[in-house]
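Below you'll find a set of structures to go through.
Quick note: the coordinates plus some simple rules give every number you see, no bench work behind them. Since this is a predicted model, take the numbers as computed values, not measurements. Cβ atoms are built from the backbone, for glycine too; each structure is taken alone.
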Structure P
Amino acid sequence: MLQILDTVRDRGSRYAASGGVVVDAVACKAFIATLKSEKKFAKATHNSWAAVLADGSLIKDDDGESGAGAVIARMIERAELRSHIVVVTRWYGGVNLGGDRFAHVVTSVRAYLAELGGG
């Protein structure tokens with residue numbers, strides 16, 4: 001599991017990106033459960049994620065951050081990753097970020113892909 005903490009800080013909110021190899025929906029759920037077993041991620045406001053499986057099928061979950069899963073999924077597809085999950089974690093800082101939250105999701109996924117060597 002690759003984790004990149006503090007990809008973005010804005011008005012009290014903090015973002016992180018995590019990801020790894022998954023083979024199916026069961027592996028995606030296990031990945032999220034493992035991530036949330038770490039106290040800092042369990043306390044996060046949102047763990048939005050998407051995965052593209054080997055056959056090209058998509059699985060995603062906004063985890064309350066409406067539209068974030070779709071943004072992550074598009075970026076994974078563009079990077080041509082298969083059998084991979086990317087999670088963007090947000091710790092809410094008390095200020096509504098509006099549309100900026102999508103820019104922060106994109107920045108977080110880009111940081112993850114760059115660290116992975118695919119961005």
Structure Q
Amino acid sequence: MRRVKKVDVSERLALHEQVAAEIRRAIADGEAKPGERLPPARDLAAVLGVNANTVFRALRILRDEGMLEFRRGRGITVSGSPERGAVIQKTRELVLFARRLGYRPEEVARMIRSLA
């Protein structure tokens with residue numbers, strides 16, 4: 001992950017979401033490939049200009065999305081593909097859009113199931 005940039009504290013998006021977005025971008029651009037280990041969280045924090053806890057929070061989000069895998073003694077590896085990352089990002093956008101219109105996530109899920 002050579003091209004990560006520092007997060008922008010003036011941006012409305014939370015810092016941990018900016019960090020997660022940078023890692024998603026690196027995976028989508030092929031900088032971080034499935035099976036590849038990520039640098040230690042403290043190193044990422046130094047490069048991104050944020051607290052290590054902010055990076056840990058972002059990494060947990062990406063783990064929950066299935067993009068990363070935590071392995072004791074082996075560090076954090078990329079487990080998701082760029083395609084999966086793109087689908088997750090579009091899904092996140094849909095959920096946020098639906099929330100703004102007053103729909104709950106369960107209702108959106110029902111809509112998706114009815115279309116599948």
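Out of P, Q, which one gives -11000 for helix-only ellipticity at 222 nm (-39500 (n - 2.57) for each DSSP H run of 4 or more, over all residues; to 500) as computed from the coordinates?
Derived from P, not from the others.
For the read-out Cα extents along the principal axes in Å, a value of 40, 28, 24 was computed from one structure; give its label from P, Q.
P
Which structure, out of P, Q, was mean projected area of the Cα convex hull in nm², for residues 8-71 alone derived from, given a value of 4.7?
Matching structure: P.
For which of P, Q does relative contact order in percent (Cα under 8 Å, 6 or more apart), calculated from the coordinates, equal 33?
P
Between P, Q, which one scores greatest on FRET efficiency 1/(1 + (r/R0)^6) of positions 48 and 88 (r between Cβ atoms, R0 = 25 Å, to 0.05)?
Structure P comes out on top.
Give the label, chosen from P, Q, of the structure having the highest value of distance in nm of label points 7 Å out along Cα→Cβ at positions 56 and 96.
Once distance in nm of label points 7 Å out along Cα→Cβ at positions 56 and 96 is tallied for P, Q, the winner is P.
Figure out for me which of the structures P, Q the number 3.2 belongs to, where distance in nm of label points 7 Å out along Cα→Cβ at positions 16 and 80 was derived from the coordinates.
Structure P accounts for this read-out.
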